[in-house]
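What follows are several structures.
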Structure 1
Amino acid sequence: MRFHRADVRIVEQPEVRVAVLAHRGAPDTLDDSIRRFIDWRRAHRLPPSVSATYNLLYGDPRTVAPEHFRLDLCVAVDAPVTANAQGVIPGGRCAVLRHVGSDDTLAEAIRFLQAEWLPASGETLRDFPPYLQRLCFFPEVPASEAQSDIFLPLRAAG
């Protein structure tokens, strides 16, 4: 999959209140965290069709030591929830790149946005990690048809 500068758009994102399940540790244990996240969502009646799904990205699993790998699994919420960390994805300018396909090619899209688009854009990062909004994903659609928007938080223009 090849990306181009024209594939990236700059948007003004609203703030999103989220409930967070933090994954800490080896990437090969992420499936356990995802199962707990899905079970929690079901118990609180927050399906993906009703409440948006986000992932906060704190590092590349290929370059971070397994014991230091971090990823937050998040669901948009309208009100506080019990027994779950609360957080906010801050609003503001973001570069957005749509990724279509399996998570196997997601790292390539993120690398393009951070290593190619950003240096050529003249933009500056804000102090918030990149994040994904999972638009449609397996098993609701085949993995090859999954869609995610990758957000790179940017400083205000001017």
Structure 2
Amino acid sequence: MIEVPRTAIELAKRFEGFERKVKRGVEITAVPYICPAGFWTIGYGHLCDPMHLPITEAEAEVYLARDLQSALAATLRYCPVLATEPERRLAAIVDFTFNLGAGRLQTSTLRRRVNQREWAAAATELRRWVYGGGKVLPGLVARRHAELALLM
């Protein structure tokens, strides 16, 4: 069984961050917030209900591990060629899937390019996924740049 690449975990943590910290007693917790794309989120980019209780960083790590495992499974389902490619390529697309969802990967031209092992064309497709709420988001531009460095 293929494990979530460490690089994918690091990318997700770097770009999601442990957001909206509040002090609860001696613990630092995260509370739900609306991400730049307009979704209720908690911890490291975990989608949630706006009434979700605050979570600790340890709890956020558990959510992240589960979310990345789901992203890995979807990535390998839709891009099976990545099972035999260098781990860095798998990490790039797992992070993309975690960030944007399996449905976006499934219906994308990016998926087709990856499965055809057309890496330059895949990189071009990856660069297009920088919009949130109809606007180019600097955080997504930076994230896609980091994924591109792994893909190529």
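Only the coordinates and a few stated rules stand behind these numbers; no lab work does. Only a predicted model underlies this, so the values are computations on that prediction, with no experimental measurement involved. Cβ atoms are built from the backbone, for glycine too; each structure is taken alone.
Structures 1, 2 were shown, and helix-only ellipticity at 222 nm (-39500 (n - 2.57) for each DSSP H run of 4 or more, over all residues; to 500) at -4000 was computed from 1. A value of 16.4 was derived for Kirkwood radius over Cα pairs in Å; which structure in 1, 2 was it taken from? It must be structure 1, since only it matches.
Upon calculation of relative contact order in percent (Cα under 8 Å, 6 or more apart) from the atomic coordinates, which of the structures 1, 2 produces 31? Answer by label: 1. Structures compared: 1, 2; top value of mean count of other Cβ atoms within 10 Å over residues 122-129, i.e. the largest, recorded for 2. Given a value of 2.4 for distance in nm of label points 7 Å out along Cα→Cβ at positions 10 and 130, calculated from one of 1, 2, which structure does it belong to? Of the structures listed, the value fits 2.
Using the calculated result 2.9 for mean projected area of the Cα convex hull in nm², for residues 66-113 alone, pick out the matching structure from 1, 2. Could the numbers behind the result be given before it?
Details: 1: 5.7; 2: 2.9.
The read-out was computed on structure 2.
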